[in-house]
Structure P
Amino acid sequence: MAWADLVASANAAFLSTWGTPATLQPKDGSGLFSITGIIKNPGMEEDTLPGGPTGTAVVRLWVDFKTLPQEPSIGDSVMLNNVSYTIGKIDVDIEGGAVLRLRQNG
């Protein structure tokens, strides 16, 4: 099995085990898309759990770019656990995944 196939299998297993559903709304108004991501540990201390129902100021959401219906952009909105966030930065890794740095709208 090729390396890319192993990475794709691992990413699918991680997302099915620890994934959290979210909705991506591109700033260009092209529609709503369902996505699944893994909430990463916060980069700084927060008063509440990241991605929880009350929201936090910043959430780092790992996604697999290869499985997304549309590539996210800075300024797009993400609805995560009924809390609205805006993508402020995207950190892409060499294996096709990315961390979306989300800031709560508010």
Structure Q
Amino acid sequence: MAAMHPVFEFFNRLEGFEFAAFWIASFTGIVMSGFFIDYLMQRQGFGPLFNALYVLGGVWLGLYLRFNYLLPNKVHFNDPFLTISCIFGVTSLLLILMAFVRNRTS
């Protein structure tokens, strides 16, 4: 978890309005993405709540993989783009895999 130090340092530096605005925006964005994914996946989805939980898990797992395994000097990709790509890639992969699992078990 030492590689996640930049993320935890960012969270620890938030105070007052920044703290409230960041967490309210994060919660709203995750819930909205859960509803959007439910709309896109329709019958293949899990409902807005579970989609939002998968998005939250995908974001944390994407950040973990990015800061622990992908270093920007070894992968020739700018740091913000690398982080965003990891988050979207892991979240998309998680949702697709869970949809396959759901279709196989029902």
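Taking 13.0 as the value of mean count of other Cβ atoms within 10 Å over residues 29-36 derived from one of the structures shown (P, Q), identify that structure.
The value was obtained from structure P.
When helix-only ellipticity at 222 nm (-39500 (n - 2.57) for each DSSP H run of 4 or more, over all residues; to 500) is calculated, the result is -27500; to which of the structures P, Q does this value belong?
Q
Name the one structure among P, Q that log10 I(q)/I(0) by the Debye sum over Cα atoms at q = 0.12, 0.22 Å⁻¹ of -0.38, -1.20 was derived from.
The correct label is P.
Every read-out reported here was derived from the displayed coordinates using simple, explicitly stated rules and does not represent laboratory data. Since the structure is predicted, the reported quantities are computational estimates derived from the model, not experimental observations. Cβ atoms are built from the backbone, for glycine too; each structure is taken alone.
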